[in-house]
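Before anything else, here is the set of structures, which you'll find just below.
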Structure 1
Amino acid sequence: MKIPYEEDKETDEPGILAISFSMDGVFKPLGGFLIGFSPEFEIALYTIVFLCGEKKTRLNFANLDVIFECYKMERNDKEVLATIYPTV
């Protein structure tokens, strides 16, 4: 997988990296992940977004306006998390 970039920037500020990429010939138009947050915070945040029950949940934190996209699936007659990612 090749990720194009313009320049390296160092910062202590938390943020979001939104990317599109292809892997093994399959193109993913949008994906993203949080940068500079603890794993515990991310798990808690994703749990809250999942429990909100919406496909898209808008939150504002750390001076960022973020929409989290949450996709669910059924497994053994229960609704479980398939994927969740932030977009800006």
Structure 2
Amino acid sequence: GTSGIDIDLQKVDIDQCPGSSGSNVFAETDKCKKETTKCVPVSGLGFRRGSYRCECKDGFYFPETQLSDNLRYFNGSIIEMHFEKKLK
């Protein structure tokens, strides 16, 4: 026999950042530069790659200085998109 399960993947977040709790198969799959940035998970984006942001570590700065402080990070979705293009 078989069984099925119906899951709304728009309501399931994945955490690609290191150090996530439990048995997370997606942990440490982020594309943040480990030397200069830290991965911060972003919830509420659903089951998709790039649900994180790369924030500068102490001693490093975001290159665009005209942005407000709360926008000074690298968007994981954009990083994943560029990484995918690079593979092709």
Structure 3
Amino acid sequence: MDRDGKNQSFIGHGYYTNGSKDGFWADTGGALHPMVTRYFEKMLSTIWGEAGGQQGRSNYTLNENGNIEVVDWILQDDGWREFNRTMFRRVD
């Protein structure tokens, strides 16, 4: 919610070039960041942003139940700070 108590929407999109796991992020806040993505066993890890500017990291982990946990961090002067943790559950 904003300061006036009204709901706000935030929408972000990751765009990838053909055959690549790297791309860029764009969102309704006006951000446009390059992304570098790597895959580790059951986790996809994306670093977005550039040195000298805003930087973040998002990890997408597939657990044994087939659910996906998403954890997001932002890089601050004192290190990485988690700002989101969400579990997506598959519904049949």
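Nothing in this text is a laboratory measurement; each read-out follows from the coordinates by a stated rule. Everything numeric in this text was worked out from a predicted model, so none of it was measured. Cβ atoms are built from the backbone, for glycine too; each structure is taken alone.
With distance in nm of label points 7 Å out along Cα→Cβ at positions 45 and 61 as the yardstick, tell me which of 1, 2, 3 scores highest.
Details: 1: 0.6; 2: 2.6; 3: 1.2.
Across 1, 2, 3, distance in nm of label points 7 Å out along Cα→Cβ at positions 45 and 61 peaks for 2.
When distance in nm of label points 7 Å out along Cα→Cβ at positions 29 and 53 is computed for each of 1, 2, 3, which one produces 2.3?
Numbers: 1: 2.8; 2: 2.3; 3: 1.4.
The structure behind it is 2.
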